[in-house]
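Each in structure tokens, the structures are laid out below.
Please treat every number below as a calculation from the coordinates, not as lab data. Every value quoted in this text rests on a predicted model; they were computed, and no experiment measured them. Cβ atoms are built from the backbone, for glycine too; each structure is taken alone.
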Structure 1
Amino acid sequence: MPDEPCAGPFRIPAEFVRFAVALEPSEVARGYVAGLLGAEDAVRLAFLRRCDLRQRSGDFEEIAEMEPSAAGLAVLCRRLSDGDAGAGRVWEYLALSWACSRTGEERDRLLAALVARGDHAMVRSALDPENEGSRLLAAGRDEFLVGRAASGRAMHWQSGSALLGTDRPEEVDAAFDRAEELVGVAVIGLALNHPDAEAILPRVARALESDDDALRHQGRVALAHVARLHSTVDRRCLELLRSHPRGSEADDDLWGYVSHRRLPWWLWRHHLMQRMAWLLRDKWRA
């Protein structure tokens, strides 16, 4: 029988991890071996990262194809993580980040579990989360999320199908900064996949204010998705949309899915005039 994963101080949900960092295969493996990830979450994270990277998915493919209940999963993860001495660093960051994202008694319990682990840096951070902990969290975010996004290694930027799965705003910001050719596809992906409209709309605005016609159009498509999926919009996107041609998918979905009282007069005028034209046409045909 293969060795089972260690009993971690607690489990960190995949849905938290996927937005917090861009993991390497050895890091997904180390999370499972250390008991911080359940088997299903380890396989799911590997699958999501395989989708991010497509042809460059490497060892993520092997993890993603494992059954969570398979005994071979532990063997595979030990093999992948043993070759990377630094694979545990990201989990120090994630464990503290997950604990600090909780409140009340749950937060205290999770921080106490980290203290009980005995790692000197983690003990200092867990005992003083507002100071030492904040510094560790800021450094971890810069290294494991922002830094990896800026380098472009966290996504496969030549694959439109991969970019339509984008769910990290920092990836889109970095792609704008690098002037990636397919950044507009990533903005649409973010609109389709991220659960928080407030995180999506500033990136949609960057597309809408572009001088590139294709990127402006992709911004309108992304804004339409936000309206349809979240029933909201912000003032900045509306201001930028006003300079775009009327009758776009964004115009239609804003009118169809966002409360009309939140929409500007020029969008009211467009849709009321359109409605009047339809009524006159139907009357003429009658």
Structure 2
Amino acid sequence: MRWLDEYSTSAIAEAVREVAPRLSDLPIVARELVNKDEPMWWSSSAVLGNRYFVKFAWSRPAAQRLAHEIAVLDALTRAPAVPYLPKVVASSTDPLLLVTELAPGRSLFEVVDAIDRDEAGRQLAHFLSSLHGSLDRLPDLPPAPLQPATTDTLRDQFGKWVRPDQRATVLRWCDWTDEILSAPRPPVLVHADLHGGNQVWYGDQLRAVVDFETAGLADREYDLRAFPGTGPGVELVTATMHHYREYTGHALDPERVMAWHLRTALGDALWRSEAGVPLPDHRTPPEWIEDLSARFTSLKL
């Protein structure tokens, strides 16, 4: 495996010439570089000629994640292909590069208020049912790196960011989450980072699910951990669970979905608050607690 020597337009162009020479004359627009000081995150992307999306890396740990994504997409695009995958134009590990067609559209975060959430849930369930049934294509798949903060971390650190009257609720939720997640479930192949920013929608149609760098083994419900907080109410998560059962005959556990969601939402609020980074909706951790409480009530949990 050979990754880029540096982050530069010239290094990207050279890799494109080697991997996809027919695209080498297209202009390159690279993303603004972040995480300059941490080699773990030395990966980024660029757009080629407004038609193609290129991913690359310039450190070993970042390269390993991208090589993993290339292998996952290669397996999942074989017939019968998992639906809603990005169309791979070219890929290589020497040099390391992934080129896909640029799917027109917007993220789920941008369209969720305007689309039919039952229809959106049906499409997401179609993707998930096919993905979760594809484990035999990747027999040596590692466990997905679970991203949410642990309940121990939330107990120790989250209380200072909420109102005094909310702290007992957070502790009670953490105890409940530990109980719900204590029983292991059979693992499946999960995307593991299926938030709205990794979904490309064109109107009411799901065009592509992207970013498979953390795909791995986890329980089915883990893939829905962002859904309860996407859009108004809990319509998207309930619709997805309903259609998932129709596709697979397997009922997803709403308690387990919410347990993962709790860890995800509070973990996100925690690291952002401690880093001085605004929450995605520019509200406050106490307001997020109120929203979580409303979601529990709507799901009758």
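Looking at structures 1, 2, which one was helix-only ellipticity at 222 nm (-39500 (n - 2.57) for each DSSP H run of 4 or more, over all residues; to 500) calculated from, given that it came out as -20000?
1
Can you say which of 1, 2 returns 19 when relative contact order in percent (Cα under 8 Å, 6 or more apart) is computed?
2
Suppose Rg/Rh (Cα atoms, Kirkwood Rh) works out to 0.98; of 1, 2, which structure was it derived from?
2
Assuming 13.5 is mean count of other Cβ atoms within 10 Å over residues 24-31 as calculated from a single structure, say which of 1, 2 it is.
It traces back to 2.
I have 1.7 for distance in nm of label points 7 Å out along Cα→Cβ at positions 144 and 184, calculated from one of the structures 1, 2. Which structure is it?
2
Could you tell me which structure in 1, 2 was used to calculate Rg and Dmax of the Cα atoms in Å, for residues 128-215 alone as 17.4, 50?
Of the structures listed, the value fits 2.
Matching task: 3.2 is the computed value of distance in nm of label points 7 Å out along Cα→Cβ at positions 8 and 176. Pick the structure from 1, 2.
Here the read-out was taken from 1.
Taking FRET efficiency 1/(1 + (r/R0)^6) of positions 88 and 256 (r between Cβ atoms, R0 = 41 Å, to 0.05) as the criterion, which structure among 1, 2 has the greatest value?
2
Between structures 1, 2, where is FRET efficiency 1/(1 + (r/R0)^6) of positions 96 and 248 (r between Cβ atoms, R0 = 35 Å, to 0.05) highest?
By FRET efficiency 1/(1 + (r/R0)^6) of positions 96 and 248 (r between Cβ atoms, R0 = 35 Å, to 0.05), the leading structure of 1, 2 is 2.
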